[in-house]
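Please treat every number below as a calculation from the coordinates, not as lab data. What you see is a predicted model, and the numbers here were worked out from it, not measured in a lab.
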Structure P
Amino acid sequence: MRPSVILLDLGLPGRSGWAVRTHLRTYPELAGVPTIACSGDPYVREKARALGLAGVLEKPFDPDDVVAAVGRVARGG
């Protein structure tokens, strides 16, 4: 089953979220799935644009922000 949205923490231990996103893009069934990045990196928005991410959640974030971001992206906005 293809996900509607991928929520990806960019600060994963052992493998960066950027590497995970690049790897996911090699799978045709996942390449087009909108991805929302979660990060405490102050430059995450610029980096996210370069990778074509659908959205960014800057840490720390409120759970309501997650729900709103996923809903917005899932609806195509």
Structure Q
Amino acid sequence: MNQSLSFDPASCPLCGGPNNCRLCTTDAYKGPCWCMQVEIPGELLARLPEALRNRACLCRSCVEKFHRETAAN
């Protein structure tokens, strides 16, 4: 059976917490988002289910956690 993944655009697909992405809000003025100022590695994006890649926004905590984990190795 081919199932499409549903997701909440305001939630991080990795941890389920709020992603605080300005681009995902319904606000008229989007403005710059925190995610435009950090590097989000391809290795981290690869952890997302393929159906959510380029559709779901990660949260800052998951991005920072990934950077800490990779820096420690």
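Given that Rg/Rh (Cα atoms, Kirkwood Rh), derived from a single structure, equals 0.99, which label among P, Q identifies that structure? Attributed to the structure labelled Q.
Given 30 as the derived value for relative contact order in percent (Cα under 8 Å, 6 or more apart), which of the supplied structures P, Q does it correspond to? Derived from the structure labelled P. With helix-only ellipticity at 222 nm (-39500 (n - 2.57) for each DSSP H run of 4 or more, over all residues; to 500) coming out at -6500, pick the structure among P, Q it was computed from. The value was obtained from structure Q.
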